[in-house]
Structures are given as structure tokens and as C-alpha cells.
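Nothing in this text is a laboratory measurement; each read-out follows from the coordinates by a stated rule. Please read these numbers as outputs of a predicted model, since none were measured by experiment.
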Structure 1
Amino acid sequence: MSKEHLNVSDQENPAADESWCADRRVDVARYLAAEGVEHGRIGERPAWHVAPYVSVWAIESKLRPGWIGWWVICGDLPTDYVSAGEIRHPRAALQAIADRWRR
């Protein structure tokens with residue numbers, strides 16, 4: 001479901017929220033594949049999100065299964081990622097990506 005299909009009342013609709021998150025998860029998988037990022041599992045749900053605008057996803061490390069290796073931002077903005085090497089919280093990942101964009 002694209003953001004055009006969501007409205008203010010949908011933000012309180014769990015089915016619409018689930019659908020939006022599922023669509024973003026697919027976007028994240030496609031993006032990582034296109035970027036050639038080797039990774040483990042993609043979280044079933046975003047680590048943080050505000051539908052229909054932005055989501056931050058924890059991506060498992062391929063080298064250290066069970067650990068977060070990457071953070072991905074996706075939604076009504078460019079999709080991007082950052083290494084989770086020094087970043088342990090989705091808020092810090094969002095800040096790191098925003099700082100990089102600002103530069």
C-alpha cells in the first residue's frame with residue numbers, strides 16, 4: 001500500500017499500518033540487494049516508524065548472526081543505510097543518516 005492510500009484515520013488502523021510496514025520491508029530487501037549489501041535477516045517490523053512517512057529497520061549482520069549489522073531508513077524519503085558498528089539504537093541511526101545527508 002502506497003502512502004497515497006493512507007490517511008490520518010489510517011494511522012490508527014492496525015491493518016493499514018501492518019500493510020505499510022510490510023511494503024517498506026519489501027522495499028528494504030530490494031534496496032539492499034541493489035546495493036549489494038550482504039546481510040542476514042531483515043526485522044519483521046521496523047525498529048521505529050511513523051507511517052506513512054518513515055521507518056528505520058534493523059538488519060542482521062551476516063558475519064555475526066543475532067547481531068544488528070546495518071540500519072536502513074525507508075519511507076517517503078530516499079532509502080539509505082548505515083553500518084551498525086557504533087550505532088546501537090534506531091534513533092542514533094536516524095541521526096547518523098541525517099548528518100550524512102546534511103554534509
Structure 2
Amino acid sequence: MSWITVCEFRNLAAGMPVAVMVDGDAICVVRAGADVFAVHDECTHAAVPLSEGEVDGATIECWMHGSKFDLRTGAALNLPATAPVRTYPVRVHDGHVQVSRT
């Protein structure tokens with residue numbers, strides 16, 4: 001698995017999603033407490049950036065129509081979204097948040 005550094009952990013505020021590009025893929029990175037999650041930065045219902053949504057614990061809500069997704073699994077938790085959002089492996093290594101696309 002190859003890891004790509006996307007930001008420093010200390011600069012990732014809890015509950016504040018961050019949009020990053022990894023090899024051309026838009027990814028939303030979120031810190032929830034001590035955990036860090038990475039999901040595809042596009043709502044599966046309306047194709048708008050999830051990084052502009054609100055985080056509550058381990059969920060993120062799309063700002064446009066209110067679809068919520070589980071940051072751990074990518075599962076759509078309510079309508080209008082029905083399809084899950086893609087998740088990515090993420091880790092904190094030497095103070096840096098790293099994402100893998102594999």
C-alpha cells in the first residue's frame with residue numbers, strides 16, 4: 001500500500017472537513033476526536049462536495065439535501081442518498097495524515 005501525505009495532523013481541526021486532491025481524486029479528510037477518516041469528496045446523491053458539509057461525530061452531512069454518511073464505512077444513513085460514498089485507508093504517521101488510494 002502506498003501512502004500519500006495530505007496534511008499535518010496538528011493542522012486538521014476536529015469536525016472541520018478538508019478537501020484534498022490525491023492523484024486527481026477529490027478526497028474529504030475529517031478528524032473526529034483522535035480518529036481520522038477519508039472519503040470521496042462527492043455526495044452520491046447530488047455530486048456536491050462533502051467537504052462543505054457538517055460533521056457530527058463519525059458522520060458527515062451533505063449541505064445541499066441533508067444526506068448523511070458514516071465516515072467509518074461510507075454507508076448512506078438517510079435519504080435522499082442511497083449509495084455509499086467511497087472510503088480510503090488513512091493513517092497518521094510521524095505527525096502527518098496520509099491517505100492510500102488502494
Structure 3
Amino acid sequence: MNMQAIMKQAQAMQKDMLKSKNEIDSMEFVGESSLVKVTVKGTKEVIKVEINKASELSKDELEILEDMILVATNNALKQVDDITEKKLGKYTNSMPGLF
């Protein structure tokens with residue numbers, strides 16, 4: 001391959017990577033536990049936290065609720081990482097540290 005062909009291939013790969021990243025950024029991911037639902041953008045920005053309507057919560061119940069929010073949020077963020085790896089892994093395997 002000549003240098004011009006390599007550059008053309010690199011530009012095409014960069015265009016494909018940006019398209020995939022933009023698709024991921026526009027997606028929404030939902031992490032859930034039994035009492036909480038957290039919605040996160042593909043950019044890993046939490047955009048909504050929903051707590052199921054329940055009776056008044058005690059201090060202990062609030063601590064448990066906080067843990068549930070943490071679990072749900074981490075679940076949603078892991079989904080972002082998983083889909084990013086699925087869509088962009090073919091590019092990043094040859095270029096570690098890119099994302």
C-alpha cells in the first residue's frame with residue numbers, strides 16, 4: 001500500500017468511528033433496581049432519576065434507596081461502556097487509549 005491509500009483508509013475509519021460515537025451519544029440507557037430507574041445519555045450524563053412512589057421512607061430506607069440509585073446509575077453507565085466497546089472496539093483494539 002502506498003501512503004496515499006493508507007491516509008484514505010485512516011480517514012474513512014475516522015469517519016466511521018465518529019459516526020458510531022455520535023450514534024452512541026444520542027442513545028439513552030436505563031439502569032434499574034427494584035425501586036429506582038436512572039436514565040443516562042450516551043455521553044454518560046444522568047438525565048433522569050425516578051423513584052417509585054412509596055410510603056414515607058425512614059432514615060434506614062433512605063440509605064437503602066441511595067444504594068439502589070447508585071446500583072441503577074452504575075448499571076446504566078456500564079451499558080454505555082458495553083455498547084461503546086461493541087461499536088468501537090474494532091477500532092480501539094488496534095489503537096489502545098483512544099476512548
Among the shown structures 1, 2, 3, from which was the value -21000 of helix-only ellipticity at 222 nm (-39500 (n - 2.57) for each DSSP H run of 4 or more, over all residues; to 500) calculated?
3
Re Kirkwood radius over Cα pairs in Å: value 15.8 computed from one entry in 1, 2, 3; matching entry is structure 3
